[in-house]
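Please find the structures below.
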Structure 1
Amino acid sequence: MAVTVAYLITFIAVLITVCNPVEARWMRFSQAWLMEHNFHFKCRSDTIPVTFSGAFSAFGDAYALAIPAIVLSKLQMRRREKLGLYAVFALGVR
């Protein structure tokens, strides 16, 4: 949980600071705002942070699926019941 919160805070901070001034991040798509500010703003590419976010999200999903799988593998139950529980946990991954 702490890792997810730290990731969230870091990712939001990075995305907010991509543009200077900060409001250019979302206002750069407004023609009225662009005219008012004479196109005087700078935005860096957000390709790296967005790619990192996707990779971290995929890792988090795999991790969230692996933990119950490890616990289930050690339980003494019939194979069919284990497979059913694996399926239930797999459906929970976003």
Structure 2
Amino acid sequence: MISQEQHDKYLQVINTIGIEKVQQLYLMLGTERISIAALHRMVVRSNFKSALNGKLPVRRLAEKLKVSRMTVYRYMKKSNTTAENVTKR
């Protein structure tokens, strides 16, 4: 049994992505559990790689990706990105 709060969250997800997408995800994943946070990180990393071409300052890049500046620096470190690709200010 799920709580009313959890039920409301499920309804929000269904309303956000639509019944058809929920059904597609179920067919794809079955009862496997996945992390929404992990999916979000994948999207942010993908957006980070795309945004590097713009040579934005770290602060602006963080705002654009809706992450902290520290997260931008972590992504830079993981992707071996140098300061040439991203400006410090």
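Taking 1.14 as the value of Rg/Rh (Cα atoms, Kirkwood Rh) derived from one of the structures shown (1, 2), identify that structure. Label of the originating structure: 2. Structures 1, 2 were compared on mean count of other Cβ atoms within 10 Å over residues 54-61, and the highest value belongs to 2. In terms of mean count of other Cβ atoms within 10 Å over residues 30-37, the structure with the greatest value among 1, 2 is 1.
The numbers here are math on the coordinates, done by the rules we state, and not lab data. Just so you know, these numbers come straight off a predicted model, no measurement behind them. Cβ atoms are built from the backbone, for glycine too; each structure is taken alone.
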